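Read the figures in this text as sums done on the coordinates, not as results from a lab. Everything numeric in this text was worked out from a predicted model, so none of it was measured. Cβ atoms are built from the backbone, for glycine too; each structure is taken alone.
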Structure I
Amino acid sequence: MPDSMPHSRNKVRRIAVIGAPVLASESRFNAALIRHAEQHHWKFVFSTEVSVQTLRFLRKLECDGALIRVISPAIAREANQLSFPLVNFSSWLANPQLPTVRGDNALMGRLAAEHLLKKGFRRFGIVVSKGGWFTHPRHQSFLETVEAAGFGANASTFHLQSHPADDADLQRFREWVRGLQTPVGLFLTNDDPDAPALMAACQAAGRRVPHEVALITSHGHPQICLACDPPLTYVDQNEEGVARHAAAYLDRLMAGETRETKTIIVPSGGVVALESTNTMAVDDREVAQAVEIIRARIAEPINIKDLSRHFLISRRTLERRFRAAIRTSLHDFQVHERIERARDLLRATPPLAIAEVARRCGFGSAARLNRVFRRHTGMMPAAWRVAAPAILK
């Protein structure tokens with residue numbers, strides 16, 4: 001899809017942005033809009049939060065086009081009365097009857113479910129926020145994915161009654177979490193602004209995050225997710241992609257393309273795995289503890305003999321139970337965890353020497369790290385470090 005329709009080089013487009021104040025806040029969405037403005041002769045003439053009054057004022061403003069976050073039927077009605085082209089970039093309404101660009105909400109739910117399934121979770125909870133339509137496809141897709149894996153009967157749903165969650169909601173949520181059988185993976189259909197409070201409520205209910213309750217959200221505001229304790233895993237909703245497609249769509253409308261009420265769906269960017277899901281869901285107590293020991297002592301030359309002594313069970317028994325619970329050998333799991341730790345360290349700033357990465361991951365030497373890393377990733381660590389931004393994009 002082309003970025004935009006060509007227009008006169010000397011024509012400066014006067015653009016309003018309602019619902020994502022590009023002149024007042026920083027976000028990946030806004031950064032993408034600003035880049036588009038620089039490249040396509042846009043001038044932002046009005047940028048503020050969305051309201052009916054704002055849209056009514058916008059009618060009187062001299063604009064060539066607008067990007068609007070439509071969050072209610074009343075906002076949609078006001079937007080439909082504007083005399084210039086506009087694009088809605090919100091998922092609050094299922095069918096706003098406006099040109100619309102939004103993220104793939106169903107894909108967000110599926111990616112969240114797949115992430116928890118890969119972590120070994122077989123019990124799930126879904127927290128549905130009170131708010132826009134977007135929570136429904138996320139919820140439904142998550143449920144369909146765990147059902148397809150054979151665990152639909154193990155999924156429970158909790159509905160928040162207020163937005164943001166009030167004290168009564170949080171009390172009900174604590175009681176719900178306390179009643180869940182662990183380990184359990186929780187999917188939050190929205191992280192704004194409830195995620196920090198919900199995570200704190202899990203801990204207040206006596207549930208360890210992530211070992212007993214792992215949390216992932218589909219909304220993915222990095223600032224909110226990183227502010228959680230521990231940092232919250234999220235599905236990247238690809239704000240940059242939504243902004244680029246919305247801006248390109250608006251360019252085409254301003255260049256004369258016939259206005260239609262079609263919706264463009266922009267794929268999500270993938271799961272950003274942080275500490276809130278940094279675990280393996282294991283019902284076997286000794287195996288779960290073994291996983292924690294391996295991760296906590298990743299730089300040490302610990303082996304299955306050491307672990308079997310720790311738990312006072314035979315090496316063969318521990319290996320058999322580990323395979324049954326994790327579906328891989330203890331040795332292969334340990335290597336996998338060391339490779340993952342190496343990936344994290346290779347992205348460190350300032351860069352660490354390869355020998356230091358090897359030492360911190362328990363490989364002992366740069367030569368062994370090079371050999372094992374290449375066998376598992378197809379690349380040498382130094383080359384992977386250079387290519388990481390493109391690989392992880």
Structure II
Amino acid sequence: MNTLEIAFSEKKLGHSKLKLKNIFIRSAAYEGMFDEGVPNQKLIDHHMAMARGGVALTTVSYGAVSADGRTFNDQMYVNNRSLKELKVLAKEVHLAGGKVSIQLTHCGYFSKNKDIKNPLAPSRVFNAYGFLSGIIFSRPMTPADMESVSNDFAAAAKGAKEAGFDAIEIHMGHGYLLSQFLSPRTNKRKDEYGGSVENRARFPLEVLKQVRAAVGADFPVLVKLNLSDGFRGGFSLEDCKYVSLELERNACTAIVLSGGFTGKSPFYLMRGKVPLGGMIMNGSSFAEKLSMAIFGPLIIKHFRFAPNFFLPQAKEIRKTVQMPLVYLGGVDSLHGIEEILDAGFDFIAMARALIHDPDFLLKLSSNQLEKSECTRCNQCVVEMDRGGVKCVL
């Protein structure tokens with residue numbers, strides 16, 4: 001079989017019963033398509049387009065597991081109101097020929113949600129993101145807090161399953177709460193949840209176990225995990241090896257390998273241009289816009305785009321575990337897909353190539369093109385806060 005035949009053949013997702021029509025997953029990349037915290041028709045249409053365009057499993061991004069897990073006030077979280085519309089979304093994706101997952105997460109301290117005065121985190125941390133909103137420091141979590149958040153993850157997962165979702169993805173990356181526990185930069189605890197990587201991984205693994213108990217043994221539970229935080233003193237590739245082995249031992253269905261820390265190295269994942277002008281205009285106040293204009297060029301680091309930019313790191317995890325791995329990072333061509341499959345990865349996740357053209361995979365499979373025309377301008381990032389993610393080209 002050639003690369004296209006392998007990539008577009010039916011494949012079972014790990015030890016679950018879920019069969020996907022090919023190896024391609026629409027990565028959880030924030031859509032910004034909701035009204036007062038409730039998914040709107042644009043979100044439904046977006047994921048229907050992914051399914052019609054050949055994506056096997058499309059992932060609804062950032063489903064906060066509680067009101068306190070939102071990064072800002074009107075963001076979506078999993079409750080009865082949102083689940084009503086998410087049930088419609090799941091049904092429409094199925095009718096369009098695809099399967100659907102939802103990413104479940106909690107923001108931790110990374111929040112400018114004015115409903116929260118002392119956001120939860122592993123340790124007391126200065127919150128630069130929420131500083132101008134008056135949310136300055138986090139509150140270290142107690143055992144009771146951890147139990148409550150674990151229960152929220154489990155309840156959200158069970159709700160998504162009952163709403164017709166085919167899988168869920170636990171977000172342990174990108175600098176949100178579970179990632180904050182994993183990263184030594186933000187986890188300064190002196191108890192059994194801090195210090196060594198074994199201790200830092202304890203709470204995220206407890207969440208996984210709780211979710212697995214809630215959804216059952218056969219339901220797909222993926223985990224998005226950083227290969228690296230993208231800065232010195234953060235979660236490292238060696239840490240990732242340890243956590244990947246623990247995920248394998250604790251009935252994780254597949255790992256989506258990613259990287260970057262939203263509050264410190266956001267473009268470690270979104271390689272390419274930094275659309276600073278649009279990000280400044282999206283500020284919610286004059287003070288926020290001014291702050292971004294002054295400090296943005298100093299603190300938002302540019303990372304050069306290269307095809308398959310995470311592949312060297314991801315190969316190290318492929319050597320470490322036997323479980324299914326989802327490759328993510330700079331996939332934009334048939335040649336790149338071939339390289340990933342040759343390296344032994346089971347599935348491939350994409351976002352920007354599909355945002356640019358939802359029919360990218362159809363065109364690839366029919367030999368209409370071999371490479372995405374996405375320029376990595378990252379203006380789609382700006383559009384997330386302007387009514388919904390879209391390509392501006």
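Who wins on Kirkwood radius over Cα pairs in Å among I, II, i.e. which is largest?
I
Could you figure out which one of I, II the value -10500 for helix-only ellipticity at 222 nm (-39500 (n - 2.57) for each DSSP H run of 4 or more, over all residues; to 500) was computed from?
That value comes from structure II.
Here distance in nm of label points 7 Å out along Cα→Cβ at positions 67 and 283 was calculated and came to 4.8; which of the structures I, II was it taken from?
Working through the options, I get structure I.
Taking mean count of other Cβ atoms within 10 Å over residues 11-18 for each of I, II, which is largest?
I
Compute FRET efficiency 1/(1 + (r/R0)^6) of positions 19 and 179 (r between Cβ atoms, R0 = 35 Å, to 0.05) for each of I, II and report the one that scores greatest.
Evaluating FRET efficiency 1/(1 + (r/R0)^6) of positions 19 and 179 (r between Cβ atoms, R0 = 35 Å, to 0.05) on every structure, the highest lands on II.
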